[in-house]
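Colleague: Scrolling down, you'll hit the structures one after another.
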Structure P
Amino acid sequence: MEWWVILLILLGSISFIWSVVSIWVIINLLKKLETAEVIVSNYVIWADKLSRVVEISDEKVQKLDQKGIFSSDDEIGFFFKTVQAIQNILNEFNVKKL
């Protein structure tokens, strides 16, 4: 056999192996990407639900604060002010509507 025939067969084999490995890598990365998309989608849904809970909680705390019922009692007033402080922190974590 001529040397160039051997070289062509060798290059063809290397090219075939490279193609098979590349296809396997692409398929593997595609599976990982699809899994990551599902995880991110679930986190977005969770963050949206949490944002709704924070909004509802904020509305209820604001309603209680308007009545001024808890400011008269020292122990309950302290607790209510702590709840208000926690609610203010939670309000910063609301998910922005797109």
Structure Q
Amino acid sequence: MDNKTKGIIGTIASVILCGCPGLFMCIFGAVSATGNMPYSTEVNGVSNSGTVSPTVGLVLLCLSVIFILIPVAVGFFTLRPKPAAIDEPLPPSS
């Protein structure tokens, strides 16, 4: 396998493993940041309900930006054209 194929495979894997969860986390964080994310729990017959704190939503938004930038960085660093080697002769040493 050449380097281009490895770069494409790495980019696709990072999109599936980081990009998609990052997008879903972004949506969940945006809804949570507005304060409109209700929850309800029941443990051993004791129930509790409320809304998720907007701070949790802001943290999820920040994490989602990082998760979305990972596939962009992997694609950039693996698929960019490598600089060509300069084949000029070295000047004579004095």
Structure R
Amino acid sequence: MLKIKLSKRAADFLTTLQRSQPKHAKQIARKIRELQERDGVVHDAKDLVGMSPYRRTDQGEYRIVFTIDGDTIVIELIGKRNDDEVYRQLKRVLK
């Protein structure tokens, strides 16, 4: 089973979401645990084109961007699924 590491941005997003929408925060946490249990292989995970080694998966209306680094799943970003802001943030992280 892989370890989980949340980036500061992902942790802050989950903390804020927990205060405003605890049900959604629990669903995202459940999806992250599923990633952990399945070694990062879930049915809807896809590679991000041109942003290797980043992958993404969805939980409801939220997108989870992650990488697998050895024995650790690194959750880089979490954001609204239909909002390109999560990809703009990822591009800033890559610079």
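Just so it is clear, none of the values below were taken in a lab; they were calculated from the coordinates. Predicted model only: the values in this text are computed from it and were never measured.
Colleague: helix-only ellipticity at 222 nm (-39500 (n - 2.57) for each DSSP H run of 4 or more, over all residues; to 500) computed as -18500: which structure among P, Q, R?
Modeller: Computed on structure Q.
Colleague: Tell me which of P, Q, R gives 86, 33, 20 when you compute Cα extents along the principal axes in Å.
Modeller: Label of the source structure: Q.
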